[in-house]
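Once you scroll down, you'll see the structures, which are given as structure tokens.
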Structure 1
Amino acid sequence: MWTDTFLAYLHFLAIIGVGAHLALELALLRRELRSEILLRLPRIDIAYFAAAIAALATGGLRLAYGAKGFAFYSSNPVLYAKVGLFLAIGLISIAPTLTFIGWARQVRADAGFVPSGAEVLRARRTVAVELGLFALLPLLGAMLARGIGQ
């Protein structure tokens, strides 16, 4: 029982970390970005990636060592929908990650660099889509935990 509780706790912390870092990225993506924010965005994105890996790892540990066991979850298509959505969010996140890295490089080369409003808007919209899709993951998790979909 303690193992399941501890794994659930770690999983929830990781999920909160993912959401917090995505929300922070969204909040920082304004039309006029200062150089310190352009340099900070890739670091925030690395922390987002680390939290996502932690969420994936703790989710896998819950499957393997949680109270309900792998058999309970693996027969439910909601698990595969949840994992697929998680992976889709990860794929969508590649574009902003590459953008943030590019902006940081440009700032290091030219301290006066400011991305165009269109670039910022595109990155902001992509992060907003990620965050919106991410909000569906706890719903799928709640469905999965209750056996909905079997």
Structure 2
Amino acid sequence: MNPTGGCTCGAIRYELTAEPLIVHACHCRDCQRITGSAFVLNLWLEKKQVVAKGHAPKSLTLAGGSGKDHIVHICGRCGTYVWSDYRMVPGECWFVRAGTLDDPSAIVPDVHIFTRTKLPWVRLPERARAFASVYELRDVWPAAKLARLRANV
């Protein structure tokens, strides 16, 4: 069964038809502000692997932690931020908010990014892969995931 999720009010629903390319725990200040929390968990998938149903999300353009704009997709009714489109990544990809999954309990970050702005009380697990800002995909991703991303460009 494919994971499903949606916004708080249920107007937007989605199904993931593939496993994420990678799961980021992002500790950048923008993610902290947007979530009102210490970090966010984003599942990076090809846009075609996120089958949206129900109401179309409202899109807003915001400045990203990388310095490049990104498009956030939120529910126009309840304001839930369901995914984003970071313009700095290759191909058409969405970063789905793990907290919008119906069951996010199995989601574990593969990497922690922007740890230079991590809140001091957040303790990363031992042996966690962590980067002060971003990383080179070829240094982190397995060959099969890189090939999958290249096929999406």
Structure 3
Amino acid sequence: MAIEVDLQLAGEWDGIPGEAEFKAWVRAALAGRDTAELTIRIVGRDESRALNDSFRGKDAATNVLSFSADLPDGLGIPLLGDVVICAPVVAEEAGAQGKPLQDHWAHLTVHGVLHLLGYDHLEDDEAEEMESLEIEILASLGVPNPYR
């Protein structure tokens, strides 16, 4: 399976998973796809806040943002887009929610990739579908239900 993941680290933080973990989580979220390309960028608060403000009008750092590739139809490039994860927010949330840090990284990676595939959680029925899929994917990776 030709799944390409470009991992970018915009700084240094404790507890960042390795490239192999990110690739495994991406592959699980992309089950059934033969090819795909995406970037996962790990950032700090300032970059997360700036992106969240620019693209969502929210002047605060957030855990994960997804930016789908906007390619012309028929181009044939398997580029899905970019997932941006804020390391300090992930660590804070994991601690506050009593979750293992690695499990929270897995959840947010899967969540971000599902957004690239067109899933969303703006409406209740969309949220239910996306959460169910996340729970199933994470279970296949040995990660417990993140919504409990």
- line: helix-only ellipticity at 222 nm (-39500 (n - 2.57) for each DSSP H run of 4 or more, over all residues; to 500), calculated, reads -27500; among 1, 2, 3 the input was structure 1
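For FRET efficiency 1/(1 + (r/R0)^6) of positions 79 and 103 (r between Cβ atoms, R0 = 30 Å, to 0.05), which structure out of 1, 2, 3 has the highest calculated value? All intermediate terms of the calculation are to be shown ahead of the outcome.
Values: 1: 0.25; 2: 0.85; 3: 0.60.
Top value of FRET efficiency 1/(1 + (r/R0)^6) of positions 79 and 103 (r between Cβ atoms, R0 = 30 Å, to 0.05) goes to structure 2.
We did not get these values from a lab; they are worked out from the coordinates using the rules stated. These numbers come from a predicted model, not from an experiment. Cβ atoms are built from the backbone, for glycine too; each structure is taken alone.
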